[in-house]
Each structure stands twice: as structure tokens, then as C-alpha cells.
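Before anything else, here is the set of structures, which you'll find just below.
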Structure 1
Amino acid sequence: MDITFDMFIETEVPEDEVIISRTDLKGVITYVNETFANISGYAPEELIGKPHNILRHPDMPRSAFKDMWETIQAGKTWEGYVKNMRKDRGYYWVYAVISGVYKEGKLVEYKSIRSPVPEEKRIEMQRLYDRMRLEEGENVRAVMYLGTETYEKLKKRADEEETSVERLIASLCG
């Protein structure tokens with residue numbers, strides 16, 4: 001995945017807003033409210049028909065979503081903290097409550113209602129998710145600062161190899 005500087009820009013979910021979406025039973029988006037579209041940076045029509053994981057931020061551990069799917073497929077409500085990625089590759093945190101929607105006793109779709117997360121909780125959850133990814137053998141987030149000269153050399157080589165600086169560094173690390 002190519003990483004851009006926008007990845008470090010957080011969008012705060014306003015206190016007075018609620019993000020709502022619905023998906024089919026496979027997680028394909030069937031409805032979003034305007035707040036969801038605005039916060040995610042997508043137009044509603046860009047989201048409808050797409051898998052909800054289009055918003056998955058790489059900082060989220062796979063086990064969180066495994067737990068979520070097991071919970072909602074068992075007919076229970078799942079609640080938890082989620083870091084989502086915006087269209088511009090920035091991010092936002094939400095507290096999600098996901099449950100089934102039933103018609104005549106039959107599960108027909110899932111609904112998710114999401115609300116803002118206080119800053120202290122976002123920091124706590126980021127640290128927890130970083131630990132979880134490390135313990136689970138997933139990709140680990142790393143931020144590094146390079147001198148301008150070093151970056152320019154890497155950028156030139158990446159351009160020659162038709163890749164990104166991030167992928168070049170990863171390939172050099174083995």
C-alpha cells in the first residue's frame with residue numbers, strides 16, 4: 001500500500017453528529033447518511049455497492065473485525081472502537097454499534113450507528129491496536145524521519161524502479 005502524508009491527518013467526528021450505514025449480509029454498503037459521506041470524504045454514490053472494508057485503516061487489527069463478524073453473525077450486537085480511513089487517506093475514529101436488521105423474524109441486513117470518540121480514548125485504543133497487531137504478527141506501524149538528501153536518493157531510485165519510496169524501503173529491509 002502506498003502511504004501519503006495525508007495518512008497522518010485526523011478528521012474529528014463532531015459531537016452532535018451520528019454516522020449511520022447499512023450493509024447487506026456480506027458487508028456491502030446499501031445506505032449511508034450524509035454525515036457518513038462527509039466524514040469519510042466520499043460521496044454517497046461512491047460508497048453504495050462497495051464493501052464496507054473500503055474504509056478499513058491499516059492500524060486496525062484483523063482480530064477486531066473477526067470478533068465483529070462472529071458477534072453479529074451470531075445475532076448479537078457488537079460494540080467497539082474503529083479507526084477508519086478517509087478517501088484522502090486521512091483517518092477518523094468512531095465508536096460503532098453494529099446489529100442485525102430483521103424483517104418478519106429474518107435477518108436481512110446490518111446497521112451501524114457510530115459516534116465520536118474522546119481524544120484520550122483514541123490514544124488508548126491506538127496503543128492497544130498497535131500491541132494487538134504486533135502480537136498477532138500483522139504489519140507494524142513505523143514512522144521515521146529521513147534527511148532530505150537520503151529521501152531524494154530513495155525517491156529517485158523508487159521512480160527508476162516504478163515503485164513508491166515505502167515499497168522500496170520495505171524491499172530493502174527484506
Structure 2
Amino acid sequence: MQFSKGQILIHPQHGPATVTKVTSRTIQGERRRYLILNVHTDDMSVAVPVEAAEEIGVRAVIDAARIREVFAELADEGEPFDKVWSRRFKHNTERLRSGDLLKVAGLIRDVTRRDDEVKVSYGEANLLREALDLLTAELAIALRVTTERAVELVESAVRERAVPELGADLALAS
């Protein structure tokens with residue numbers, strides 16, 4: 001993958017970030033190239049070695065086909081709930097940390113629906129918030145909508161199973 005200044009990428013744990021520069025550093029006598037990413041949601045910069053970026057999970061913003069898959073996952077039937085909180089929490093944490101958008105969408109779907117039935121724990125609510133922030137930040141960029149609109153679309157897909165129609169240009173169809 002080629003990287004350039006101003007390019008928007010997705011960091012698996014921090015979400016959307018803009019490449020502010022591609023630089024070289026010498027660490028322990030070895031010269032390496034690094035991406036300096038300015039994370040959109042925090043006032044934070046992250047340095048990522050260029051040769052390890054893909055392995056870490058840094059990737060381009062999702063395309064139309066992947067957006068459709070995400071909304072299909074959000075509207076789909078949920079996984080059965082493990083009644084043991086610690087196992088359920090561990091499973092959901094692994095889903096969030098995976099960096100896989102479909103797993104994150106599944107987490108949002110399952111925890112939101114469970115919260116609608118029976119209030120989830122504080123820890124699960126925090127996982128849900130973190131997952132929603134990651135997914136909606138990326139969807140807002142990909143769909144060229146506000147984050148608030150992306151949240152509405154995600155919640156509608158989860159609760160009403162309403163999958164938005166996307167035009168060929170990735171904009172929402174009117």
C-alpha cells in the first residue's frame with residue numbers, strides 16, 4: 001500500500017487518521033520509515049512503521065461493497081448471548097480489538113439489542129460506545145455524512161433492520 005501526506009487511513013484501535021507525514025527515523029542503528037498519523041477523534045499522533053502498517057491493521061477507508069456488508073451485518077440476526085458475563089465481555093472485547101469491521105458491527109448489533117431488552121453492564125456499555133465511535137467515524141467519512149447521521153443509520157439498521165440504499169457514488173440514495 002502506498003502512503004502519502006493528507007491521505008485518510010483507518011487505524012484498527014484509533015479509527016480514522018490522516019497521514020501528516022512519512023518520515024525516517026534511526027532506532028538502534030536501523031533506519032526505518034514511519035507514518036505519522038493524526039487521529040481524528042483524539043488530539044493524538046501515532047507513529048507506525050511503514051513496513052508493519054498492514055500487519056498492524058492500518059488500511060484504507062471502506063468502499064461501497066464493504067459498507068453494504070457492514071449494514072447487512074448490523075441488520076442480521078444476532079449471536080446467542082452467553083449468560084456468563086465474564087465470557088461474554090471477553091468475547092466482545094476480542095471482537096472490538098480484532099479491527100475487523102464485520103466483527104465490530106456484530107458487537108454493536110448484539111450489545112445494542114441486549115441493552116434494549118435488559119440494560120447491559122457499565123463495562124459492556126463502554127465497549128458498545130467504543131465500537132460505535134470506531135464504526136460511525138469511518139462510515140461518516142466513507143458515506144460523506146456527519147457522524148450524527150452515521151449513528152442514526154447504524155441504530156436504524158440494528159433496531160429496525162433498515163439497510164440504507166447506497167448510490168453508485170457511495171452517497172445515500174435519496
Structure 3
Amino acid sequence: MNGVTSAMKAPPKSRARTSIGGFLLASYVVVILLATLWPTPLDQGYSAAIQKVLDVVHRNGVPEWFGYSKLEFTANVAMFVPLGFLAALLLPAKVWWLALLICPAASIAIELTQATFLAARFATATDVIANTVGAVIGTLVAVVVRAMVYERDQKVITLALWQNGIRT
């Protein structure tokens with residue numbers, strides 16, 4: 001590298017991106033806490049409606065083995081995908097992998113809270129597994145997005161330097 005490119009400073013981090021991401025993460029954590037720490041299960045009293053939904057999806061090609069327990073597992077996976085995604089995006093690039101520890105730890109804390117303080121809730125290892133799977137999916141998507149943005153940025157920087165006659 002010549003002196004011009006090595007003397008160039010990295011652009012400042014986007015405060016808007018960080019602020020919006022932080023707001024979304026905080027909001028989503030509130031949603032998760034409300035859904036998981038509500039005194040009664042969210043599906044309580046909706047078994048007939050859930051069965052109707054399952055009947056519809058079975059009529060439309062979803063195999064019969066996909067019943068309530070698979071639906072609940074899938075919902076738990078889906079609930080933690082955004083958490084893993086947002087956590088991995090907001091963490092510094094060098095420590096994105098902490099999302100792989102933070103999200104499962106949060107799931108374990110939720111399940112322990114349910115087991116200890118919420119008599120009507122059921123704490124299960126299956127929920128921790130499903131939540132962890134969702135968090136891993138979200139984290140991996142964030143890593144891919146970050147890599148794509150980084151690659152795009154490198155191309156934009158190279159093009160800008162080339163257009164300004166600066167060779168690296």
C-alpha cells in the first residue's frame with residue numbers, strides 16, 4: 001500500500017444503524033420476555049383454533065406427523081431467529097460469535113425462570129434446543145449479511161480509489 005491509502009481513516013460507524021438496531025433488539029427482547037414469561041401459556045384456550053390451523057396445513061400437503069409439538073418447536077425456532085440476527089449484527093465484528101453464547105444463555109434463563117416462578121408454564125430442554133437452533137440460524141444469516149456488505153464495501157472503496165488515480 002502506498003502512503004495515501006494507509007493514511008486514510010475508516011469512516012465513522014453509523015449511529016443511525018446502531019441506534020435503530022439497538023431499538024429493534026430491545027423491543028424484540030421485550031416481546032420475547034412477554035411471550036415467555038407471561039403467567040399462563042400463550043396457547044392456553046386456543047387448542048381448537050390451533051387444531052383448525054393444523055387441519056388446514058395437513059389438507060394442503062403438510063404431513064400428518066407435523067402436529068402440535070412440531071408446530072410449537074418450529075415457533076420457538078422462529079422466535080429466536082431475529083434475536084440471534086440482531087445480536088450478531090450489533091456486536092462488534094470480531095466478537096459476533098458471542099451471540100452464539102448469549103442467546104442460548106437467555107433461553108436457559110427464561111426456562112429456569114418459568115420452572116422456578118411460573119407454575120402454569122412448562123420449562124423444557126426442548127424449548128432451549130429450539131431457541132438455540134433459531135438463534136444459530138439468525139446469527140449465521142447476520143454473518144453472511146456482514147460478509148456481503150464487507151465485500152461490497154471493498155469493491156466500492158477499490159473503485160473509488162481507482163477513479164481517483166490512487167493505486168493500491
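Comparing 1, 2, 3, where is distance in nm of label points 7 Å out along Cα→Cβ at positions 45 and 85 highest? Kindly include the intermediate steps, with their values, before the conclusion.
Numbers: 1: 2.5; 2: 4.2; 3: 3.1.
Going through 1, 2, 3 one by one, distance in nm of label points 7 Å out along Cα→Cβ at positions 45 and 85 peaks for structure 2.
When you work out relative contact order in percent (Cα under 8 Å, 6 or more apart) for each of the structures 1, 2, 3, which one comes out largest? Please list the in-between numbers first.
Working: 1: 23; 2: 19; 3: 29.
Looking at the calculated values, the largest one is 3.
When distance in nm of label points 7 Å out along Cα→Cβ at positions 77 and 109 is calculated for each of the structures 1, 2, 3, which structure yields the highest value?
Sorting by distance in nm of label points 7 Å out along Cα→Cβ at positions 77 and 109 in descending order puts 3 first.
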TODO: For the read-out Rg and Dmax of the Cα atoms in Å, a value of 18.4, 65 was computed from one structure; give its label from 1, 2, 3.
DONE: 1
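A value of -10500 was derived for helix-only ellipticity at 222 nm (-39500 (n - 2.57) for each DSSP H run of 4 or more, over all residues; to 500); which structure in 1, 2, 3 was it taken from? List each step's numbers first, then the result.
Numbers: 1: -10500; 2: -15000; 3: -25000.
Source structure for this number: 1.
No value in this document is a laboratory result; all are computed from the given coordinates. This one's a predicted model, so the numbers in the text were calculated from it and none came from an experiment. Cβ atoms are built from the backbone, for glycine too; each structure is taken alone.
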